[in-house]
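Engineer: Structures given as structure tokens follow.
Each value in this text was obtained by applying a stated rule to the coordinates, not by laboratory testing. Note that the coordinates shown come from a computational prediction; the quantities given were computed from them, not determined experimentally. Cβ atoms are built from the backbone, for glycine too; each structure is taken alone.
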Structure P
Amino acid sequence: MTERSGQTVVLTGAAGGMGRAITKALLDSGRRVVLVDRDAKALEALAATAGDAVFPIRLDVSDAKAVDRLPDAIPGHFKPVDVLINNAGHDIGGRTRFDIGAADDWSNIIQTNLIGLMRVTRAILPGMVQRNAGHVVNISSINAVRIVPDMAAYSTSKAGVHMFTETLRGELADTAIRVTELQPGLTRTNIILTRYRGDQQKEKEYFDQFRMALDPADIARSIVFALDQPAHVQIAEMMILPVNRY
């Protein structure tokens with residue numbers, strides 16, 4: 001346990017591979033978690049493992065009206081929200097040259113990874129500003145700052161998250177609210193499987209290109225590290241790579 005145990009965290013993308021690891025790390029640190037995800041079945045299964053320390057909310061972050069109602073969906077005993085972790089994201093249809101990929105795929109990636117993240121932040125942040133307390137953690141990617149061919153939409157969405165996070169931190173500089181960006185490198189989550197719409201052979205071939213990858217627990221541990229810093233310390237940006245990457 002830490003001095004920040006007992007905090008309430010809102011976590012989007014909670015039922016995916018990264019989200020489950022983050023949830024476990026948060027619960028192990030003594031925090032309570034509002035689990036937000038669009039996959040009702042996976043969300044229910046995750047919530048069933050954690051008892052009263054979690055509260056599940058089915059939500060697609062690209063649904064603007066539903067996101068606006070998010071604060072009202074959080075029960076009173078899970079308020080106030082101390083931490084927001086924007087983890088929801090996907091690359092469905094990605095790893096395809098831009099002129100070949102479907103325009104709807106590109107739009108959906110941007111809507112979830114960037115616009116959805118901004119909308120969720122807009123819904124939760126006013127309460128933090130009112131209390132002059134809180135922590136926003138945005139999960140972007142190494143793609144936010146490095147060019148990767150055939151990932152135009154995904155990289156654009158993550159570069160947008162990077163600039164949004166930087167700007168938000170500047171706007172909140174006169175408050176006690178902390179803003180952190182994590183930029184993970186290659187991580188073994190189900191984002192690759194969903195990218196290829198469930199094609200397990202393509203997922204295997206993708207990971208087989210690399211000598212090693214991060215585990216979701218590596219990212220989760222890094223998030224808890226940022227959250228556990230003293231109130232006057234702000235981990236602004238953290239890039240996390242496997243040791244064989246640069």
Structure Q
Amino acid sequence: MLLTVDVGNTNITVGVFKGTELIGNFRMTTSIRRTSDEYGIVLRDIMDQNAIGSGNVDAAIVSSVVPAVNHSLISGIIKYFHITPVIVGPGIDTGITVDTPFPEQIGADRIVDAAGAFYQYGGPILVLDFGTATTYDYIDADGRFLYGVTAPGIRISAKALWEDAAKLPEIEIKCPESILATETISSMQAGLVYGQIGATEYIVAQMKKEIGLSDIRVVATGGLGGMISRETPCIETYDPDLTLQGLRFIYERQQA
């Protein structure tokens with residue numbers, strides 16, 4: 001079985017593949033304070049509690065945008081699973097060519113998403129990831145990563161509201177029944193969610209216009225991507241497992 005691990009700024013997303021089938025999907029809080037023992041034990045226990053034998057894992061791949069976590073996480077996998085994971089980084093064959101002036105500035109998570117989208121849906125394609133940041137990336141028909149837009153994620157915007165405005169409370173992020181809010185909580189929800197929808201629709205439309213293609217497929221992923229996808233026709237497909245599938249595709253390329 002293949003263990004796939006994507007380390008984001010907020011959460012660590014873990015997937016377990018048996019061949020091409022995703023048989024387990026879990027999330028952990030990203031914490032730079034965890035030791036290698038903690039990471040190894042938590043990963044193993046999560047799998048065993050979900051009836052996925054951790055002893056059957058014989059390969060692993062890791063992508064990370066949080067360097068401070070990498071040593072403990074990778075050491076934990078080596079110690080408790082007795083395998084050395086493939087690390088998504090410079091020099092690895094992902095099948096995606098980063099054709100930008102500064103390719104080293106493109107995060108591993110974006111390359112993994114690009115690989116997942118390109119190998120499952122083909123190109124040209126726009127890949128949207130609604131995570132800590134909201135990213136919009138364009139991959140052409142040849143698998144070249146050409147353009148990317150980075151915007152604040154919904155949670156970042158929400159945190160700014162309740163931390164910087166004394167009378168605004170911390171709220172649940174969800175789509176209200178109407179944008180016509182009549183009290184504080186629903187007004188904040190309306191501003192956050194519909195504001196993200198409006199930004200998404202404009203950025204997607206403007207990218208298509210400047211690229212010169214109107215029929216680019218748009219695929220979204222990320223924790224809040226499902227909520228946004230349901231509210232706008234500009235997103236054709238929501239794929240919550242896109243990143244994990246991208247990691248699987250990249251691992252398989254290394255074996256080939």
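Engineer: Comparing FRET efficiency 1/(1 + (r/R0)^6) of positions 102 and 126 (r between Cβ atoms, R0 = 41 Å, to 0.05) across P, Q, which structure shows the greatest value? Intermediate values should be presented prior to the final figure.
Structural biologist: Working: P: 0.70; Q: 1.00.
That would be structure Q.
Engineer: Another question, then. Assign the value 0.96, calculated as Cα Rg over 2.2 N^0.38 Å, to the correct structure from P, Q.
Structural biologist: Numbers: P: 0.96; Q: 1.05.
This value belongs to structure P.
Engineer: Once distance in nm of label points 7 Å out along Cα→Cβ at positions 38 and 118 is calculated for every structure in P, Q, which label goes with the largest value?
Structural biologist: Numbers: P: 1.8; Q: 3.7.
For this comparison of distance in nm of label points 7 Å out along Cα→Cβ at positions 38 and 118, the top structure is Q.
Engineer: Assign the value 0.20, calculated as FRET efficiency 1/(1 + (r/R0)^6) of positions 70 and 166 (r between Cβ atoms, R0 = 30 Å, to 0.05), to the correct structure from P, Q. Spell out each step's value before the answer.
Structural biologist: Working: P: 0.80; Q: 0.20.
Of the options listed, only Q reproduces it.
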